[in-house]
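Chemist: Below are structures written as structure tokens.
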Structure 1
Amino acid sequence: MSEASAQSVTGDRRAARDKARKAKARRGQAIAVLSSVLILGGLAAIVLTSSGWSSVRETFFSAEAFKSSFPDILKAFWIDVKLFLIVEVIVLVLGLLVAVVRTSKVPALFPIRMLAAVYCDFFRGIPVILLVYLVGFGVPALNLSGLPTDPLVLAGIALSLAYSSYVAEVYRAGIASIHPSQTDAGLATGLTRIQTLRFVVIPQAVRRVRPPLLNDFISLQKDVALVSVLGIAEAFQTAQIITLSTFNYTPLIAAALLYLAVTFPMARILDHITAREQINS
């Protein structure tokens, strides 16, 4: 067989394999769509034909209640978004500082490392809602000049303390995953230890921990609703007030949809980053 004929046969086989692979993928997609339609359709049929559906629809899915309450809830939701963005920046910076201190091997920094470890253990061990209560009501009760008394500021402090402890552990795991040879290589090029940490170790560590970081921020976006216990008129608090005045739970559904509008894209970005890193590895 000539070389040209061999190449032709190889090309035909490759084309046949690609065609079979695409056909298999199409069959898999068709089966997935069909099974999803059957399962979701079955669940929808069970719910819609239940005896209490008419009452549930009027109480939780009233179009009139949704239309009247949504503008106020949307306006209040911007408080959630602003607080989330501010706290996110604080958490990223504070968490990284705590992680760097905890991973430092300088003997003189041992007391600070111990304080950083206590900081992480303490604030990770307290439920976020309890921390919001303690900071939101405890700090103003001290009556000390110079301390903030604005509930929104206190709520931001509480969330920052809680989530910086979580993020610090994520950063610390990322830094610990970098092989010591990377540090040695940085030092060998003439960089100082601080420069090696800044330009060599931390960039690699951050890339490795992007999925868990984003996962923590999805949780943070939802936990922003906990600040309602301080009387802040954010989305959940506003929906709750409307619900109590109208005896209809549709405003809570409206608030839930707004939270989903933020967290769902973040979850999809997380899946994309995770899948891409699995392919690269």
Structure 2
Amino acid sequence: MYIRCWGSRGSIPVSGKDYLKYGGDTTCMELRSRSGALIVVDAGTGIRPLGHRIAQGKVKKFDLLFTHAHWDHMIGFPFFAPIYMRGFNITVRGFPFDSQSFRDILDGFMRSPYFPVSLTDKHIKAKLAYKKIADRAFTLGGITIRPVPLSHPKNGGRGFRFEENGRSFVFLTDNELDYVHEGGLAFDEYVEFCRDADLLIHDAEYDRREYRTHRAWGHTAFTDAVKLGLAAGVRRLGLFHLNNRRTDDQMDAIVEQSREIIAHAKSRMECFAVGSMYELTL
């Protein structure tokens, strides 16, 4: 299973010389199975450069999974090149919100006066299908996908555990570990969901000082993400949903603090901040 990040920034995209190392695009992940099947997770601004890559490739049929419908996870969708190209078959999968299907959510987002092209416009040349994500495991291209409720405001969506050939990757963005939102799980339940993962990528929006004034906002302090990784015995922990005000130097300092906590716990867990060019093959 090949994993690549195309955007890891939280809430809004950023740019400038202080954000070159980790990038400024919002959430988008690319997964490729051993058989070559493509799964895209979320359509933040990172999906725009990924779309150009896909447009030049051979894979014309793939799935797009959404964790939830907040703007930073959807804002790149209208700029995703494959939806404007004939020959592409894209299955969009999302969890409904307030009885709205994910197709209805996208339709409300991609229409006048917000955007000049609607989902039914003649310029949308790809074949788009829509499927609801249910709370049970399913398989795409040989990868088994297990959804889990996120602890995020207003039944905030789903995280995923991806498994192939005995290897596992857990993706929990926009997940608050120190506060249980409606529909969310307790810390120990997330520990079990992440148990022995080869890679855990988890929300790490805040430091402890910032978290004190942002509790119940739906995001996690990096120290709690480290605590989760240690408790679950994961091999690698990637800090994600990077604060949009966090410079590269500040993020490096947070990684160093995280590694000190891990060393103090006498663990061999690897820890790093996930940047826009991060990639790993499991």
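Laboratory data are not the source of any read-out in this text; all were calculated from the coordinates shown. Not measured: the values here are computed from a predicted model. Cβ atoms are built from the backbone, for glycine too; each structure is taken alone.
Chemist: When you work out FRET efficiency 1/(1 + (r/R0)^6) of positions 38 and 174 (r between Cβ atoms, R0 = 41 Å, to 0.05) for each of the structures 1, 2, which one comes out largest?
Modeler: Once FRET efficiency 1/(1 + (r/R0)^6) of positions 38 and 174 (r between Cβ atoms, R0 = 41 Å, to 0.05) is worked out for each structure, 2 has the highest.
Chemist: Given a computed value of -27500 for helix-only ellipticity at 222 nm (-39500 (n - 2.57) for each DSSP H run of 4 or more, over all residues; to 500), which structure among 1, 2 does it belong to?
Modeler: 1
Chemist: Please state which of the structures 1, 2 yields 1.8 when distance in nm of label points 7 Å out along Cα→Cβ at positions 222 and 270 is computed from it.
Modeler: Working through the options, I get structure 2.
Chemist: Still on this model: Given a value of -0.79, -1.11, -1.18 for log10 I(q)/I(0) by the Debye sum over Cα atoms at q = 0.10, 0.14, 0.15 Å⁻¹, calculated from one of 1, 2, which structure does it belong to?
Modeler: This figure was derived from 1.
Chemist: For structures 1, 2, which has the highest computed value of FRET efficiency 1/(1 + (r/R0)^6) of positions 198 and 254 (r between Cβ atoms, R0 = 35 Å, to 0.05)?
Modeler: Going through 1, 2 one by one, FRET efficiency 1/(1 + (r/R0)^6) of positions 198 and 254 (r between Cβ atoms, R0 = 35 Å, to 0.05) is largest in 2.
Chemist: Assuming 26 is relative contact order in percent (Cα under 8 Å, 6 or more apart) as calculated from a single structure, say which of 1, 2 it is.
Modeler: 1
Chemist: Can I ask one more? State the single structure among 1, 2 that was used to calculate FRET efficiency 1/(1 + (r/R0)^6) of positions 206 and 230 (r between Cβ atoms, R0 = 25 Å, to 0.05), giving 0.85.
Modeler: The structure behind it is 2.
Chemist: Ranked by FRET efficiency 1/(1 + (r/R0)^6) of positions 46 and 166 (r between Cβ atoms, R0 = 25 Å, to 0.05), which of 1, 2 sits at the highest value?
Modeler: 2
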